[in-house]
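Peer 1: Structures given as structure tokens follow.
Read-outs: derived from the displayed coordinates by stated rules, not from any lab. Predicted model, so just to flag it, every value in this text is computed and none were measured. Cβ atoms are built from the backbone, for glycine too; each structure is taken alone.
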Structure 1
């Protein structure tokens, strides 16, 4: 899970095509989420731009590597100079 490297509470959200609460999730999906210590949610499109979201597993808190966070910030800010200025201003406030 790439995002797990830079998130404190990483989650996986899976869009499903049924709102049946009794519909089981694939066992492999649950066991992999448990192994990766990530949260697991399902999302059902109820129409009109709204979704029903259910939490199945809570994520375990993780501590991202500072080097990974720095690389992510450098990537984001290389894409948008204005965001970099806002970030630096927020740090100095």
Structure 2
């Protein structure tokens, strides 16, 4: 069983592999419910939680999937971040990481 704090910590290597240092400084993460309500760091991860990644003024949503574990989460997040950056205003057309 994972908690939100573990998800936020596990996301860091993927973010660091894809984003530039300046982009990282302008990045914010949070986790919300399907109703967009914030959750605490100790909340148990469930399928109704959304990880939001904000870089500058752009946002990526990433649904959490508890059965996949940390390794599956980081692999899937890395792939989604690559797509997000390639389609963003700040990294348009770039394949990173």
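Peer 1: Where does the value 3.7 come from, among 1, 2, when distance in nm of label points 7 Å out along Cα→Cβ at positions 19 and 75 is the thing being computed?
Peer 2: Derived from the structure labelled 1.
Peer 1: A further question on this structure: With volume of the Cα convex hull per residue in Å³ as the yardstick, tell me which of 1, 2 scores highest.
Peer 2: Evaluating volume of the Cα convex hull per residue in Å³ on every structure, the highest lands on 1.
Peer 1: Also: Suppose you compute distance in nm of label points 7 Å out along Cα→Cβ at positions 27 and 43 for every structure in 1, 2: which one lands on 2.1?
Peer 2: 2
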